[in-house]
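Following this line, the structures themselves.
Derivation of every value follows stated rules applied to the coordinates shown; laboratory data play no part. Here the structure is a predicted model, which is why all the values come from computation and not from measurement. Cβ atoms are built from the backbone, for glycine too; each structure is taken alone.
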Structure I
Amino acid sequence: MSANDWVSKAEMDMEGVRKHTEQERDRLKHDYPTWPKDDARRWALARFPTSLFVPVLGLCLLRTTLNNVSWWEQYAPGSGGAIFDRGREAFDQHLKGKLILDLVANVEHPFRIILRQLDPLNSASNFQSVYRSLLRQSRPYMTTVPSGWEDTLELLRLMRNTVHNSWIHYPETGVAATVVFKGKTYNFIVGKKLDFVSWDLMVELSRDVVRIVVEVMRDPRVLGLPPIPDPGAGDPLD
């Protein structure tokens, strides 16, 4: 696969995930038309298409503008050719980091609101405690807990933490971690930079995160809640 082929594939795959989130958003809107426009269950899905557009656009730029040495030469006269590869690699890494942070935000915010509605006394505070509480198997809040949630969200959480540390695993516990996701093993070694964050992984992770959020929003116990205002809701949805 050439240097540009993988970019084209990643762009196409991410756009497929983005379009899927639009469809899921529209289905939820169609199935529950009486929900207020600022309802947290609607906005749990409404944010995804916008968030996922950023990596799609960024990959498009990598495939086109940023694949042109002359653009880099205009940006850095006399050094464009020298920084071409490093510049593209840095841009690609920042795209992945932004996507990871957005995925965490798009899970944590609605899950926190839903958890408070289901159990106002729940004291979960950080990302991990929020999703572990909401999706717990013992005395579950959900009628049906989404399958595979733990591996998916643990992988996402650990990756998010490395983004804050220049992609190096520096856990508070000082302990290495291993996550098996979709049959593949991902090792987080203390003090070591991640070497497995490919676009194939980002596509699979994004797709599974969306699946989990959809299943939570469509769970009978969540559907049975009264209107849930989302203070972070943006412009009204039609």
Structure II
Amino acid sequence: MRILRFVKSASREANTLAALALAALLVKVAFLNDIPEAFSGAYELGVVSEAVLVSLVSSYVFYLLVVHAKETSDRAILGPYVRKHAGIVVSRCKLQLEELSKASKVSLVLSTVTATAVSEAFSHIDPRSSAPMILLETPLLHANWIQYFNEHAKVSKESIRKLFDQLPFLDVEFVRILTEIDDCHHVNHLSYQAPKDLRNPDLGAWANAFYKYCAFCRELEELLLRRQP
């Protein structure tokens, strides 16, 4: 089973090409080699074809034993690091949902959160009011909600940057979700909203962007759960 999982974790394109080459090679050796030469040069063409097919299968074995084995080993070593920083991204989202729930009295849980629930919660919160985050202790200065979101976004973006530093060892689906979070409006554009420019009576204008951010974080959490060792 471990060998099968190892092979299945290799490049789909490489597996497909190797399977086709091996099948063609078996057909040639088992059946075509016994057929008399149908036209001039058929034997030489068969020899070249067989050499190419053997070369493809041999290259695939080399890829598995040298290249893919090294990649698998590196991923195993980096796995805890990747899970740690991906977990930070998810936990920051969960913490915001928890504190928004307390401030709005609306239940917000990452696994079940909806756009409607986020919109309702945000409609109960003044963006200029004090968020559960202290910017300065002397004198005491609380962040407002936009500053609060920005501080969480900074931490998330730092963890995402550290994950992207390991890009060669991340699979396509993982990179896609991280990119969606990193590029989403809630994480990437709220910093342009200066605190002095806040005139909105509630956070409703930011509800849709925050929900999309939550949806991407939920995807990331589900992927982490599926990839648990």
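So P(r) over Cα pairs in 5 Å bins from 0, in percent, computed for just one structure, reads 1, 6, 13, 16, 17, 16, 12, 9, 6, 3, 2, 1, 0; which one of I, II is that? Label of the originating structure: I. Between structures I, II, the greatest calculated value of distance in nm of label points 7 Å out along Cα→Cβ at positions 28 and 76 is seen in I. For the set I, II, ranking by distance in nm of label points 7 Å out along Cα→Cβ at positions 4 and 124 places II highest. Thinking of I, II, which structure, once mean projected area of the Cα convex hull in nm², for residues 52-131 alone is computed, gives back 6.5? Among I, II, the structure yielding 6.5 for mean projected area of the Cα convex hull in nm², for residues 52-131 alone is I.
When FRET efficiency 1/(1 + (r/R0)^6) of positions 20 and 92 (r between Cβ atoms, R0 = 30 Å, to 0.05) is calculated for each of I, II, the greatest value falls to I. Of structures I, II, which gives 25 when relative contact order in percent (Cα under 8 Å, 6 or more apart) is computed from the coordinates? Value 25 for relative contact order in percent (Cα under 8 Å, 6 or more apart) corresponds to I out of I, II.
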